[in-house]
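Below: a set of structures, written as structure tokens.
Where a number appears in this text, it was derived from the coordinates with a stated rule and is not lab data. In this text the structure is predicted, and so the values were computed from the model without any measurement.
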Structure P
Amino acid sequence: FATEAPFLQQLGMETIVMGPGSIDRAHQPDEYLELDQIQPCIALLQQCIRHYCV
């Protein structure tokens, strides 16, 4: 999978790579996302925003 996290880590930043779905299915010809994985991801992102940004 592709992410800028390693480059940011080299600059001394802490990073988190996260998102819905299985990394085993990511960036594959038959890539898909189960719909029931979207809402938990949204909730987690909202929690992170409230904790770190607000």
Structure Q
Amino acid sequence: MKMEDHSFLKSETIENVSRIFKVLADPTRIKILYLLSQEECNVNHIAEVLEMSQSA
């Protein structure tokens, strides 16, 4: 099949999805997202649980 025989996402959509995947490629960000999905917490709590400083 030729490329024109397929329907693809718009270029803008592909770029947006790509940016999201780049953000999620960081293990610390994944940990933060998981923590936030489990409970409501503030920056101090996140830093404490991840054993990081707030400036990290």
Check: Can you tell which of P, Q yields 37, 11, 9 when semi-axes √(5λ) of the Cα gyration tensor in Å is derived from it?
Finding: Q
Next item on the list: Out of P, Q, choose the structure whose coordinates give helix-only ellipticity at 222 nm (-39500 (n - 2.57) for each DSSP H run of 4 or more, over all residues; to 500) equal to -18000 when calculated.
Entry: Q
